[in-house]
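What follows is a group of structures, each given as structure tokens.
Please treat every number below as a calculation from the coordinates, not as lab data. A quick note: this is a predicted structure, and the numbers were derived from the prediction, not measured. Cβ atoms are built from the backbone, for glycine too; each structure is taken alone.
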Structure I
Amino acid sequence: MNNPDRKKHWENIYQNKSLNELSWFERVPETSLDFFKHFKVPKQAKIIDIGGGDSLLVDHLLDWGYCDLTVLDISEAAIRRAKERLGDRASLVKWIVADVATFQSDEKYDFWHDRAAFHFFTQEEEISSYLDTAQRSIQPNGILVIGTFSEQGPEKCSGINIRRYSESSMTKRLKTVFEKIKCITVDHETPFNTIQNFVFCSFRKLHTT
């Protein structure tokens, strides 16, 4: 799926479905929040949530006192919904409407979080572009957390083919620039009472010359 088609698809999703009608909905994103606890991420850290849409993660991070938050999503409708939900607090967040596969930024982030965006990239060119962007955009020794469907998870999401990963395949894909810290598998219960198995991996960016 190319960039214009992908954007059109996600705009349609967010224009026609409410938050709790989406399979990835989490009222409390406990797995993601646990990574922030585990790494004792400072409140002043520069954080970006990739494919954040109108996820509630940003709400919880604001509640915890984080003050340098960026949310990136390809869907303008998703970003608009998140802003409306947050009200006045939306001004405390930087919002970016972009496809991360072609995203360009001068910012350097301390913590890059991606729950279920990376696995939508199935073509080698897009995967490489995503990882190049992450490499450029994360500080040396910065943390990268990616959650994708595991090899036991679904083969599609929202009608789109995805690429499933294991701890081994994820680590192999990122090892040239990122050092694996830990991986876990998680069963996510959807609003429709089905179970989706995810693998979440955390990495530290290596110093490169």
Structure II
Amino acid sequence: MATAKLYSGAGKENGTVELPASLFEQPVHKQALYEAVRNYLANQRQGTHDTKTRAEVKASTAKLFRQKGTGRARAGSVASPTRVGGGVAFGPHPRDYSYTLPRKIKRLALKSALSDRAINERVSVIEDFAMDAPKTAKMVDIFKGLDLDGRHTLLVVDAEAGNIYKSARNINGVRVLRSSELNAYTILWADNLVFTQAALTGAEEVFGS
């Protein structure tokens, strides 16, 4: 049975909580994790790289010198890829690197990443609390009370926790996701996972099947 430390909304330890077995007690499938990370990074690529071909280089179209009689190789264009300042042969051009990964593979990778963090006791849960307005200082105090090791922390909140989301998103080393936005790459990036109780329930509803 996978469990995690439970903290109050003030960052004080308040026992433990059982984690959903459908998410946190699954075999860690390394190949699925590899495929999910590769897919995530490919989908983030802009693909805006571009080089000019000999047809796109702005240059004179005059023949450089006569065809015969000079003893040199014939040359017809200053834009030739073999000349300095000329076009690029077989260079990169704008393209779309994104591709679709099967839903089952993405779901398997997500559960593998969550289970890995649970096995290594890197999951914490905070009791639901409300904030009247965004306040980063309050979230910093809460994180200070948590028993977290490492540089990176992923805070998972529910869709209704707008003020909590805004309060934590600009803390150094912290990323914030809504429970429906969980992905294997960000989970693996994080040294620690921190769920609110509502987010834990929401993640189970979305990804637990």
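One of I, II was used to compute mean count of other Cβ atoms within 10 Å over residues 150-157, and the result was 15.4. Which label is that? Traced to structure I.
Please state which of the structures I, II yields 14.6 when mean count of other Cβ atoms within 10 Å over residues 62-69 is computed from it. It was calculated from structure I.
If Kirkwood radius over Cα pairs in Å is calculated from each of I, II, which structure is the one that comes out at 20.6? Source structure for this number: II.
Work out relative contact order in percent (Cα under 8 Å, 6 or more apart) for each of structures I, II, then name the structure with the largest result. Before the final figure, lay out each step's value.
Details: I: 18; II: 26.
Largest one: structure II.
Which of the displayed structures (I, II) returns the greatest value of distance in nm of label points 7 Å out along Cα→Cβ at positions 78 and 166 on calculation?
Numbers: I: 2.9; II: 5.8.
Largest one: structure II.
When FRET efficiency 1/(1 + (r/R0)^6) of positions 70 and 174 (r between Cβ atoms, R0 = 25 Å, to 0.05) is calculated for each of the structures I, II, the largest result comes from I.
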